[in-house]
Structure I
Amino acid sequence: MTKYLAHSRRKCAGAQVNIILGDAGPFLINKKTISEYFQNDSNSIKTIEFLINNLNDLEDIFTIQARVYGGGLSAQKDAICGALARGICQIDKKFIPILKKKGFLTQDSRIKERRKYGLKKARKAPQYSKR
């Protein structure tokens, strides 16, 4: 039974993924199944299942446990994908070119800009009045 641990972040969300080889079990995100957590959002589930199928090429018996925090569901999905891709690359280096080409190993560093004094949002100014 071998354990692999990987981290990833996206916007304000973070994910920590444990991949346990040699132990059969379901994919759990914060102790919920993937369909419960993403509320049957088919796009999110398909993206994560693409990565799980890469893991099926390695070994049939594995358990994946993910812990996500912060951000929204979309950012959490991207954080899980990034951490899962890093975990797959720890297991076998032959998947690096495949996952890099699909864009799973590139971390997106864009975050929300802070609000500035005198403005309504980060860049939105109050309406100008000449008179």
Structure II
Amino acid sequence: MAEVCMENYDPEFTKLTRLGDVLVAGFNFRCGSLRNIFSRNSINNGLVSLRLPRLVERLHESFKDAAERPLARRTGCKLLWDVRRSKAVITEKDGTIWEQKVSELPPNVQEIISVKGLENWVKSKIQA
């Protein structure tokens, strides 16, 4: 799936990304009646999402005057997610560091994500 991720949005997306990258999407990402299904399926596949409106706003501001307007771009930001403390620490390209409280992940969801998805979680329970 990673080879075709976001292909319908930007055919060059997979050439731009690297292992460990974080996808930052705008305010309309996973909106509508299917957003809960998307969130649950994401967890089942070992993919987690965070709501960081301030990050989206900061990136919009950072790139609003950019001459090029590619569909996807590398931002130079770094994100550290402290799951135990339920906070995200963001380091911007210019070195600015800030943090934001994020939703807690229940232990069962943490366990599913730690084994890279529901299928692996089920296998681990069967083998135990």
Structure III
Amino acid sequence: MSAFVGKWKLAQSENFEDFMKALGVGLVTRKLGNKSTPTVTVSEEAGEFTFKTESLVKSSEIKFKIGEPFEELTADGRKVMSTMTQTAPNVMVHQMLGTNGGKDSVCTRKFLEDKMECVCTVDDIVTTRIYDRV
């Protein structure tokens, strides 16, 4: 089984509101997003991954194959062209290129035995979010 597969619940979050603000996310969505503790379920079947993110505020799902670009509507409503790459047996990099003048961002997820560390960057703003395996 892949190191990526599992279920993860947000446990810690640093600088997430500033990250959302830099992306142009509105005040109400930022406040709700900063208070939510989403659960991320990662599954894989025949080389296709599914990331399902569920929270009280919003749920979203993306499906992708490593290295193949795909259109994504982010949880905050941005339309981006995304590509996931695997840079180590337990590391996935999610590059999101903004469309229609939107900003580019990148999230690096490191999957450990009991945690998923997610570090996202837009411009010079970095947010770190730690999820516990459930």
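Coordinate-derived values only; no laboratory data. Bear in mind that the values here come from a model prediction, so they are computed numbers and not experimental data. Cβ atoms are built from the backbone, for glycine too; each structure is taken alone.
Computing Kirkwood radius over Cα pairs in Å for each of I, II, III, which one ends up highest?
II
Assuming 3.6 is distance in nm of label points 7 Å out along Cα→Cβ at positions 96 and 120 as calculated from a single structure, say which of I, II, III it is.
Going through each structure in turn, the value belongs to II.
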